[in-house]
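Asks: The next part holds the structures, each set out as structure tokens.
Where a number appears in this text, it was derived from the coordinates with a stated rule and is not lab data. This one's a predicted model, so the numbers in the text were calculated from it and none came from an experiment. Cβ atoms are built from the backbone, for glycine too; each structure is taken alone.
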Structure I
Amino acid sequence: MDTTAPKIGLRSLPKRQIILTMAGVLLAMFMSSLDQTIVDTAMPRIIVDLNGFAHYTWVITVYIITSAITIPIIGKLTDIYGRKRFYIAGIAIFTGASVLSGLSHSMLQLIIFRGLQGVGAGSMVANAFTVIADIFPPAERGKYQGIISAVFGMSAIIGPSLGGFITDRLSWHWIFFVNLPIGIVNIILFLFFFPNFRTDPGHRHSVDYQGMIALSVGVASLLLALSWGGGEYPWISFPVLGLLLVFGVMLAAFLFIESRSREPLIPLSLFRNHIVAISETAVFLTAFGMYGAITFVPLFFQGVLSATATASGGYLTPMILGQVSGSFLSGQLLSRAGGHYRLQGVVGLGLMGAGIFLLSRMGIGTSYGVAVVNIVITGFGLGITMPLYTIAVQNAVPYNLLGIATSTVPFIRSIGASVGLAIFGSTMTSRFASGFNSLLSPELRAVLPASQIDSLSHNPQVLVSAESQAQLKQFLTQASPQGSQLFVQLQDALKRALSSALHEVFIISLVAAGVSLAIHLLIKEIPLRKEHSTAPPTVE
């Protein structure tokens with residue numbers, strides 16, 4: 001380490017100010033992460049009230065796009081102008097957009113205001129982990145970043161139940177209004193207690209507007225293409241291919257702009273740092289793999305094991321608790337056991353891979369107990385990895401790049417998750433259709449109309465909808481004397497096809513986890529710094 005580099009005296013804050021600042025950070029992260037799970041629960045009621053079934057996915061998609069775009073931009077701007085104003089602005093935008101979302105009278109209004117919420121959420125995410133780095137040196141950050149990661153997990157546990165309770169007892173509007181008092185308290189905390197540190201207050205900076213535009217258009221095009229592909233439009237269609245082409249052009253333009261900018265939005269030299277490059281690649285692959293497990297596990301419980309939606313959510317709770325405990329334990333070990341992020345990454349990714357492997361082995365004969373054990377192992381391994389890469393990246397860069405370097409981690413995680421979900425969704429759809437058609441008996445083909453067979457092969461809602469099951473059973477009973485037996489055969493074919501399709505999804509997820517582990521083994525572990533410095537540590 002360069003001991004001659006100037007130190008940044010960020011630890012001279014009074015203990016009371018540190019506690020209140022951390023309380024504000026945790027409260028902001030809890031508010032933004034809780035909002036996502038609450039809204040997911042209330043969406044069926046919202047689309048009924050606003051007649052918005054056709055635009056159902058837009059409410060979620062626009063939030064993801066705007067938050068993903070905002071994260072790296074705000075990360076860079078905080079390096080230039082300081083964190084405080086952008087953090088407060090993010091909380092204010094999120095809170096105001098929440099109120100406007102609750103007052104919406106049409107799906108268009110709700111979509112616009114959810115987009116604004118995404119901007120506020122992106123600003124809060126970009127700042128949360130950076131603020132910890134402002135206050136604490138790398139050697140102490142793990143225990144606090146582990147707590148923030150645990151906050152995400154707790155919101156996932158509380159959110160669905162709270163969202164259902166508010167929607168049933170009050171109305172869906174109140175799932176947005178509850179953010180108002182939390183946001184006001186948060187803004188007060190930040191106004192009076194949040195430190196306003198600047199990385200280089202005496203330097204005259206320039207803002208890379210061209211880079212911002214290229215990045216924004218490129219990311220929006222990519223995420224929109226991944227969201228539409230295989231759903232709204234076929235993958236081989238003009239809208240999807242056109243958006244992917246725009247993304248390719250914008251990516252090339254962004255790289256060109258950044259290579260020539262005096263003060264680039266995302267310095268390309270950042271990725272020439274070995275630790276940063278390995279960490280970001282591992283983050284992408286881990287996000288890619290983990291969403292295959294997390295997103296499709298409820299479908300396995302409901303579609304293959306015939307659990308109700310409520311029970312399925314309950315079975316996911318152990319996985320989230322495993323993730324929370326793994327993240328908390330990992331953060332504590334990083335700070336208290338010498339910062340061995342390379343070893344902890346091997347353990348975390350190994351457990352995550354083992355859990356996904358066990359998930360891939362599940363079928364229609366799997367018991368609930370075995371399935372729960374498998375998802376707990378997956379969640380615990382995932383939790384261990386959560387704080388690692390942020391700390392590794394922060395420890396490897398100078399302080400003047402702290403904001404943008406930190407924000408690239410959640411940004412890359414969002415991109416990896418989106419790419420993973422698109423590939424997994426396409427894989428599941430195609431594998432299910434081919435598997436179902438191969439398992440369908442001649443007796444069922446003789447009774448079911450071709451249009452209904454095609455509908456079932458692309459949407460197995462009969463496995464998760466009691467109403468659809470009753471209608472189909474009634475149809476088969478009326479169409480054939482063996483109607484009840486045919487219905488059992490049909491359910492068995494659907495379950496086996498879905499189980500086989502999910503097996504393919506988990507296998508791809510397992511490959512991603514395995515590649516992530518292999519890449520992680522290349523990372524160089526350097527001691528976590530015990531003080532702030534404007535120079536990065538030396539990598540041997």
Structure II
Amino acid sequence: MSALLIADFLAWMPAWLLMQTAALLVVTPLLSGPIALILSRGRLAWIWAVVISLATFALTLILYAQVLEHGSVQYAFGDWAPPLGITYNIDALNMLILLIVAGMGVLSVFYGLPSVLKEIAPRDQAPFFAAFLLCLTGLLGVTITGDAFNVFVFLEISSISTYILIAMGGKQDRRALTASFSYLVLGTIGATFFVIGIGLLYMATGTLNMADITAQLHLRGDDRVVRAAFAFIVIGLGLKTAMFPLHTWLPNAYAYSPTVVGAFLASTATKVAFYAMVRFTLGVFLPDSPFNHAFLGFVLTPMAVAAMIICSVQALYQTDLRKLLAYSSVAQLGYMLLGLSIGTAAGVSAGLLHLFNHALLKGGLFMGLGIFALTYGVRQVQDLRGLGKTMPVTAAAFTVCGLSLIGAPFFAGFVSKYYLITAALEHGWWWAVIAILASSVLAIFYVGRMLEAMYLHPAPKTKGRSKKARTTKAPVLAIAPLVVLAVANIWFFFDASLPKGLADAAAMALLGGGAP
């Protein structure tokens with residue numbers, strides 16, 4: 001996007017909208033959730049959610065243009081200048097996440113209507129979309145706020161909404177209720193650790209503004225209170241991120257939730273939590289502090305490598321398709337954590353780029369499985385047999401996302417893995433390259449199992465794959481977002497300038513290389 005086009009675009013926008021965009025980005029879905037709740041019919045609530053998600057994405061694009069024009073944007077509530085007032089800070093780092101959350105929010109709500117009509121009881125459909133909008137609010141709020149305590153508040157808004165969304169899968173599978181309860185327990189533990197860490201930071205610095213905390217830490221230096229705050233925050237965010245071995249809530253939450261919930265959470269929730277971890281470890285705490293170096297080198301690195309290998313092996317032995325993808329998600333989070341643990345601008349940038357690409361490919365994979373499930377009731381790997389011929393469009397889009405997950409050339413996943421390998425080699429971590437390649441080889445096997453079933457096995461000549469067994473026609477509303485994600489996985493191989501530019505700028509700013 002050229003500077004002239006950006007300037008023309010911003011000149012065309014009303015001045016009041018440009019001034020209030022950051023606040024409206026969170027306020028719009030927040031106030032719209034209760035309105036969706038009072039709508040008596042699921043389709044009306046869905047139409048409302050579509051309108052609000054589109055408006056939210058439009059506001060995100062306006063913010064993106066402002067960041068490109070000005071480098072960063074700051075919004076002070078009530079005109080109270082920081083650090084006295086609450087501020088929203090938008091820079092390259094959280095802009096990358098905002099685009100993911102808002103974009104996947106639009107695609108998920110379009111995709112979600114067939115899933116909701118089939119999987120959610122009619123009386124619960126309007127509350128479902130209300131909870132969805134509140135979850136979207138929380139994820140956007142965590143990403144955009146510059147106040148440490150507000151991170152906790154928005155994290156809890158998104159988490160409580162997520163517990164509700166997962167539990168609504170109980171109509172289809174009662175295990176969704178236990179999955180939601182397990183997530184609630186572990187999520188509450190993580191939130192408690194996080195808020196204790198914020199309290200310790202406030203005790204040490206006397207402020208909750210994240211930029212001011214950093215300034216105070218520069219003056220205060222290293223002490224036991226700051227180290228304790230760091231430990232509590234990292235553990236709390238590690239639970240929210242599903243960082244290995246704190247990931248035990250994730251497989252069941254993804255496997256038994258409603259179809260649209262799995263697709264939305266897999267592409268957004270853990271990504272936002274990872275963003276928060278990056279923001280605090282490198283943006284709030286001092287990147288060159290001894291305890292930060294020790295955490296990255298001796299704690300985070302082994303956990304990242306273990307996730308990449310162990311969870312890939314676990315995915316290899318799964319027969320439930322959604323659990324397979326859930327364990328794969330934990331393994332892919334290992335790639336992002338490895339980029340963070342390298343601790344260089346190249347490593348952090350590669351981790352953030354993989355975050356972006358993984359959101360696209362994993363969202364597409366869950367959407368593809370959802371369409372298979374809605375149409376034929378597919379749950380197990382063996383249920384995919386013959387679908388390459390029976391449902392060619394969905395199967396082709398699913399294949400594109402699967403190949404991107406492996407890191408095959410001509411797909412977005414290849415680009416982020418290439419940059420991650422390059423960053424590891426520049427840092428002298430040849431063993432990390434071996435781990436990346438080993439995990440990718442394992443991905444070939446577990447993705448290959450699914451593709452083999454779709455293309456190399458005939459459809460069974462039983463009621464399980466007869467035309468009469470088709471529970472519903474493949475919905476166009478669900479197929480269209482899947483195709484968009486498949487095209488994006490190809491597009492961002494040939495032109496990764498948008499996510500790569502934001503990731504590079506964010507990494508340089510976090511590690512003291514300049515403003516984004």
Structure III
Amino acid sequence: MKTKRRIYKSGLLFGLLLLLGFLGFKSGDDFKIAKSLDIYYSLFRDVNVYYVDETNPEKLVETSINAMLESLDPYTVYIPESEMDDFTFMTTGLYGGIGALIRNKDGQPIIAQPYKGFPADKAGLRAGDIILEVDGIPTKEIEIDNISEKLKGIPQTKLTLVIERPYSNEKITKELVREEIKIKSVPYYGVVDKNIGYISVNKFTPEVSREVKDALKILKSEQQINGLILDFRGNPGGLLVEAPRLCNLFVSKGQEIVSTKGKIKKWDQTYKTTEPPYDTEIPIVLLVNRGSASAAEIVAGALQDLDRAVILGQRTFGKGLVQTTVPLNYNSQLKVTTAKYYIPSGRCIQARDYSHRNEDGSVGYVPDSLISEFTTKNGRKVYDGGGIIPDIKLEIDDISPITLTLVGENIIFDFATKYVYENQNIQKISDIVITDDLFNDFINYAIKQKFIYETSSEKELKQFEKVLKREKYYTRVESEIIDLKAKLVNDKKQDIIEFKDEIKEFLQDEIVGRYYYVEGQIEASLANDSQVLKAIEILKNENLYSSILNGSYKEEETKLSYNDQ
């Protein structure tokens with residue numbers, strides 16, 4: 001009876017809160033809202049009373065909330081108190097913990113990557129170390145999803161880990177002191193060619209514009225750069241207000257960078273540059289790809305609209321929606337889409353139309369018929385309806401199935417762990433070279449792991465077989481299908497050799513990261529980075545750079561369907 005009373009009370013409280021919340025609405029829909037909430041409360045009560053098994057009322061309510069918000073767009077979400085730390089980290093890059101990325105490998109938590117200079121690194125933890133105990137509790141008794149939560153905590157609190165080091169078979173006890181972990185928005189900057197600087201920007205936290213400015217100051221004063229590459233590839237965005245601040249480094253004071261327009265007037269805002277610029281003259285090439293989104297797209301689009309930078313790479317993600325966080329009861333929050341943003345030319349770059357779903361509930365891209373043409377400051381044509389289309393497009397090849405498998409099955413990761421155990425003293429990044437002998441060692445190691453993988457062609461052929469059998473045509477072409485299957489059977493060793501160059505890049509990246517962290521991985525990758533090399537070419541050719549920005553440069557027609565990119 002106590003359980004039933006508790007259910008009634010929680011359900012009644014929830015229903016009352018919802019009803020009270022909607023009393024403030026001034027519209028003809030008040031009756032419909034009250035009716036729907038009354039139905040919901042009755043349903044919630046009866047499910048909890050009559051369902052055959054014991055229910056969890058709080059979980060049911062959270063599930064219904066999530067399903068309701070999911071019907072709107074992927075960015076409108078409920079953030080319970082238990083997830084506030086993760087939300088804070090996503091928006092600020094700040095949390096309390098040991099400073100390491102944790103991964104689930106074969107049901108065990110392992111250190112995937114310690115961050116340079118933070119507690120895990122200071123304690124000597126390495127990528128590949130298996131976490132056996134957290135504060136005396138065996139990790140086999142802790143849900144994998146909860147391991148990271150156990151490692152987080154208030155700065156200056158102590159934590160004891162027992163880890164097992166692969167290949168040495170050592171069990172080591174480490175005492176760590178949690179710190180305030182703040183991941184840099186600029187993980188690396190340097191010179192990639194004579195007088196050409198490079199700055200990698202991986203997220204838009206409250207410090208991003210300051211970090212970019214500090215890096216630029218050093219590159220200009222110490223390296224005497226006269227051209228700049230800004231790398232926004234894979235940058236998911238972050239804080240909207242940081243976009244105009246970053247643009248302000250390169251654009252004059254008082255320039256509109258982005259405006260937001262929503263259903264409610266209070267969300268209509270215009271963001272302009274507010275400070276004297278740092279450098280309005282230095283030529284800039286900004287790198288983007290399909291993973292560049294939100295605030296990263298605002299900066300790329302604004303600098304394109306103002307003809308302040310050449311945009312190079314692949315079409316960006318296309319997120320033109322603005323979210324606002326609204327505090328709720330019990331330390332939870334609602335992150336809700338409140339507006340769309342518009343860059344200086346007037347275009348909105350939202351790619352998916354969540355307000356007009358297909359009959360099956362899926363969401364389509366903005367159709368070509370609704371894509372509008374806009375112009376930059378110099379009169380160049382640009383378009384809305386789906387991300388930022390680069391001034392210079394450079395498509396990249398898809399990663400091969402064999403490489404994806406070697407990464408996904410942790411074979412490259414484990415080989416790097418083995419390499420580090422056998423090579424303790426690496427002096428500099430240039431010492432890490434994937435020679436033919438080392439690659440042959442990797443091939444032999446990989447084959448011994450007895451991994452299984454399937455190509456897209458094999459998957460499609462299996463599906464085709466099912467269709468043939470269902471439609472009773474299979475017997476007509478059975479011999480041809482068997483022959484084709486034999487030809488498509490993958491040869492692991494041959495496939496590794498065929499995609500040698502691609503796999504070597506992943507191998508080098510993983511091994512370099514063990515000695516020189518994220519900074520080293522970025523530095524090592526730049527020498528063979530096709531987009532960086534193209535950016536250097538543009539920056540070294542003043543006429544080419546100018547022709548792109550003044551519109552005289554001719555490339556293929558850029559008004560393409562989003563799905564063509």
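Asks: For volume of the Cα convex hull per residue in Å³, for residues 45-108 alone, which of I, II, III scores largest?
Replies: III
Asks: Check the numbers for FRET efficiency 1/(1 + (r/R0)^6) of positions 117 and 429 (r between Cβ atoms, R0 = 35 Å, to 0.05) across I, II, III and tell me which is largest. Don't skip to the answer; put the middle values down first.
Replies: Working: I: 0.75; II: 0.10; III: 1.00.
Looking at the calculated values, the largest one is III.
Asks: Looking at distance in nm of label points 7 Å out along Cα→Cβ at positions 421 and 485, point out which structure of I, II, III has the largest value. Intermediate values should be presented prior to the final figure.
Replies: Numbers: I: 4.4; II: 2.6; III: 3.9.
Max of distance in nm of label points 7 Å out along Cα→Cβ at positions 421 and 485: I.
Asks: Supply the structure label, taken from I, II, III, corresponding to P(r) over Cα pairs in 10 Å bins from 0, in percent with the calculated value 3, 13, 20, 24, 22, 13, 4, 0, 0.
Replies: Source structure for this number: III.
Asks: Further, regarding this structure: Between I, II, III, which one scores greatest on relative contact order in percent (Cα under 8 Å, 6 or more apart)?
Replies: I
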